[in-house]
Structure P
Amino acid sequence: MKKLFLILFASVIGFLTYAQPALDSLMPVRGLAVAAPRIEAVDDFVTFIDQELAPAHFNMLILRVEYNYAYESHPELRDKNPLSKADVKKLVNVCRKHNIQLIPLLDLLGHQSYRTNLGTLLRVYPEFDETPNIPMPTVWQSPNPDGFIMKSYCPRHPDVHTVVFHLIDELMDVFESDYFHAGMDEVFYLGHDQCPRCKGVDKAELFAEEVRNIHQHLKQRGGRMMIWGDRLIDGRATGTGMWEGSMNSTHRAIDMIPKDVFICDWHYDRADLTPVLFAAKGFDVAICPWRKADVAMAELIDMLRFRQQGAPVMRERFQGVIQTVWHSAEALLKEYYDPNANLEAETATACLKRIMTAFKTLLE
């Protein structure tokens, strides 16, 4: 299989070399999404950006900040020992030096708990919980026998956006970013029959309404919204299932949200062709691999092919590739610089290195 991918990649490279396209025309987005570093790793991460990402032609870095920042508007939501403004500015400066778009991410709507741990927002503001009567599990299974996966905040709570918008504004200001990634993936509790505000409301409309609310706030300050794409995919019709697609009808929201929302379409086990769905609906889309390098290479080749061979109206919507890493920045750095790391293993770091090699081969 690997040999087949190399042959396909070589054929694509040969065509593109002959065509001699400009770098950003070939693949406008070449990105990495990873957790923001803790304070003690900021300098090492700056070096990683400077010496590894930039030479590999990355031009986008999405950092999952969450509550790892010293928010001034809501200090009660800070993690222990969070990043300061000075820490963030180190990241801003090195990214500006290399023309890398630095984008903060804060998980909104879903992902308000993880396994047995309640997330910071609902722990501090339990009134925002969409399902306050569903207790957190004491032992984790996936999913738990009662169907629990993770909590959401109630998008119609009258006070939730006051808090959320303050956090968005602070992150965009300190990161000096025109983009904001709102997460919004893996939303399982929405329009729940326990919620007095959302009970009985169409889940697609609730999801779309929250996208529109956040989008409008960003628009007012000149920003652009990014989200993960899974809740906009019909998990049954496409076979993507409950994680990479929606099984609770939120997929219909794809026709209810603004077309300038940037979609990060993640698929980890197969190179599913849902970027075509998003592009056909009018959205800019990037494909997002994780830990299977062969899948990542297939996805990269798909994006190149779509841009080269698609109809002119569609081509520019296929924006590129964003590698995802779902462990800490510190773990990424440790594994990345480990001389004994197995580059053939199914790990995000091994996949990232393959993507970096592909970018260098493709763009040099």
Structure Q
Amino acid sequence: MPRRWIAHLDMDAFYASVELLRHPALAGQPLVIGGRGHAPQRLADGRLRYARLADYAGRGVVTTATYAARDHGVHSGMALMKAAQRCPQAVLLPVDFDEYRRCSRAFKAAVAEMAPVIEDRGIDEVYIDLTEVPGAQDALGHDPHGGVRALAQQIRNNVRRATGLSCSVGVTPNKLLSKLASELDKPDGLTLLTAADIPTRIWPLPARRINGIGPKADAKLARLGVRTVGELAACERSLLVAQFGAAYGTWLHEAAHGRDERALVTAHEPVSFSRETTFERDLHARADRAELARIFTALCERVAADLARQGYAGRTVGIKLRYDDFRTVTRDLTLPAPVADAAAIRAAAGQCLRRVELTRRLRLLGVRVAALARPAPAAR
């Protein structure tokens, strides 16, 4: 049986890198992507004037940042106002998810040209099973793993040709290790590890780097004196089971030793489709009725477009509201038959709106369609 080779491919600072393709003059500068309403302005002489983080006022969050901005402590999910304190000189660009999705489709198509067994993990990352791809098991020169290394490099080259973007790839015998390996030599890195490399490359890492160890588990491990993957690997299985329960404790023990037999999941059935937006300023149902109506309609249209693209309809339509006091409420309505068009979604979501308090100002509005089914083909 051939050695199992699984790759994890992660695009480097994906959203920011896509923007740099459109704005190459910003290369090397701190750049932050987030919020809306601050698109570059073209001057009379043809040059572009960019917004700076220091001038931002609002409640938006950082979607992503270039490595130059990250060096100043800016990271995804941080409030833009806080990011401005850390890196005021950074250029600020609004998010453009349509362009990011287009580039995402392009890089995944480039991967599939060479290795068709892929697990899609989101807009900027995939797992790839290289085991049966021709050349993966061949050794080149004095490198016993030269075949799979060369194949991974060819995939990286194909992604760059198709998109102009760089990616980092980790190649190991399983998904858990490959996820860790793809982070080791970012950006634009290629890291190949086997079980023999675990003590030197994996065990020195913080335990929280393992995908599946969250903040609570990491804090509990720290109280036990366990801070690195190696210290976790040194723990007796019985201790971990006693502290974390049979299932999770056993998984921690296996993960620390780099053992993971999961296969790639190449087909996903979505549970729901949703769209939501956080407003730049709080909106009131009466004073800002026209603006809210426009946003509400646009959200329903985007959900309808998502359903159409994937070939689904849904019986349950719901809304999500977040008030200015950060309280969040949801309401759902289950319909007699599945719907997919924007007008029907908006009508059902409107009924949900009538069941919530609209006296407070709003921070966020979302629309969701669930209980999905594929519509039956039309009768001939």
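Between structures P, Q, the greatest calculated value of mean count of other Cβ atoms within 10 Å over residues 122-129 is seen in Q.
Between structures P, Q, the greatest calculated value of relative contact order in percent (Cα under 8 Å, 6 or more apart) is seen in P.
When Rg and Dmax of the Cα atoms in Å is computed across structures P, Q, the figure 20.1, 62 traces back to P. Computing Kirkwood radius over Cα pairs in Å, for residues 90-161 alone for each of P, Q, which one ends up highest? Largest calculated value belongs to P.
Quick note: the coordinates plus some simple rules give every number you see, no bench work behind them. Every value quoted in this text rests on a predicted model; they were computed, and no experiment measured them. Cβ atoms are built from the backbone, for glycine too; each structure is taken alone.
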